[in-house]
Structure P
Amino acid sequence: MQHTISYYIPEASVTSVLQLLERDNLSVLVKKERKTRHGDYRKLPNGKHQITVNGSLNKYRFLITLIHEIAHLEAFQNYGRFIKPHGAEWKRTFQHLMLPFINPEVFPDTILPVLAKHFKNPKASSDTDVKLAYALKQFDAPNNKTFIFEVPLHQTFKTHNGRVFKKGAKRRTRHECVELKSGKVYLFNANAEVELIVD
């Protein structure tokens, strides 16, 4: 499996990624798309370590997700099991691991400056950084999804689970949207991906 990882990440990153996986004795499983997460890390009952990453991610998002999960393992190893999953220790580890990859041989010019800014203080998910999510989306396979911030005011849309909403006003960084069936108001992150309903 380790060598098939090269299919999912930028070519210039393959050697370094394989070295990281070997050093940490990590196995990587590529999963079908999960709506709630891009990847995860876990310690298996046999003492080995496993990372799963969604195979539907474009190669740049896949690489960021993979390094994000490797950072969990290394942060736990270096600082102990009782640190916060996305606390200061993990952030430092993630920054350190990503630094060699933040260069024009690995990432396109359209992503690099946004990525560099993101890694001054990495978030628990790259999806919470609207500018980075948008830059990465440009390399996704074509689909019928739209970011919430691109949806016109009062336009109806549906989420991945089929619930239908109408977009309302922006409240600081998130958007109020009314679920048509219940009338309840929900807040959506600007870069939540939804499907427009065209009348």
Structure Q
Amino acid sequence: MMPRLILASNNAHKITELEAILKTINVDLSVIPLRDLGSDVPEMIEDGTTFEENATKKVTTIAQIAPYDYILADDSGLSINALNGEPGVYSARYAGNHDDEANIDKVLTKMAHVTDRSAQFSSVIVLIGPNKHKLVVSGVIDGTIVSQRQGSNGFGYDPIFFVPQFSKTFAELTADEKNQVSHRGLALQELGRRLPQWLKGE
């Protein structure tokens, strides 16, 4: 039986982004989202202090029920310099339980009187497989935090993250534009460069 490439995520937006970019990599693996594994999926506890730790926790958790498959996970988030790197690894649950609008409101409130609005989006992707060393790739994009939401595309903090090279927020970019420059897009591009050699065992 051919090994599968399991995306260790239930985030529909993230799965769509990952699948779109993985399609450009000439690797013959069946890609399946986490939801296709059924009800046996153990809880993934993201209590790491870095993006790599959290991504590693996700893949090793899924490896318990899929030891013969390749498993890929990413952990990503927004780090704002004036807030000492917040929300960082807590990006998805900054204001509670995975509420994008509440998370944005919390950031805008904290940034109301802040002049240094520089920030970074970071993504770390971890890939494991049977008899393989862990492959880790990452991507970072610098931007600034705008004072109010702009655009309706994307998800998470996209409406308030301004990308200088496009003079738009992430939420104003098309999916193709975002994949070119986003933190996850850059990490996946690096994955695409390294994946064929990794699969060969080099």
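For Kirkwood radius over Cα pairs in Å, the calculated result is 18.3, so let me know which of P, Q that is. It traces back to P. The greatest value of distance in nm of label points 7 Å out along Cα→Cβ at positions 16 and 184 among structures P, Q is that of P. With distance in nm of label points 7 Å out along Cα→Cβ at positions 72 and 176 computed per structure, which member of P, Q shows the largest figure? Top value of distance in nm of label points 7 Å out along Cα→Cβ at positions 72 and 176 goes to structure P.
Upon calculation of relative contact order in percent (Cα under 8 Å, 6 or more apart) from the atomic coordinates, which of the structures P, Q produces 18? Corresponding structure: Q.
Comparing structures P, Q by mean count of other Cβ atoms within 10 Å over residues 120-127, which one has the largest value? Working shown, then result.
Working: P: 14.8; Q: 22.8.
Once mean count of other Cβ atoms within 10 Å over residues 120-127 is worked out for each structure, Q has the highest.
To which of P, Q does the computed value 0.75 (FRET efficiency 1/(1 + (r/R0)^6) of positions 48 and 160 (r between Cβ atoms, R0 = 30 Å, to 0.05)) belong? So the calculation was done on Q.
Only the coordinates and a few stated rules stand behind these numbers; no lab work does. Predicted model only: the values in this text are computed from it and were never measured. Cβ atoms are built from the backbone, for glycine too; each structure is taken alone.
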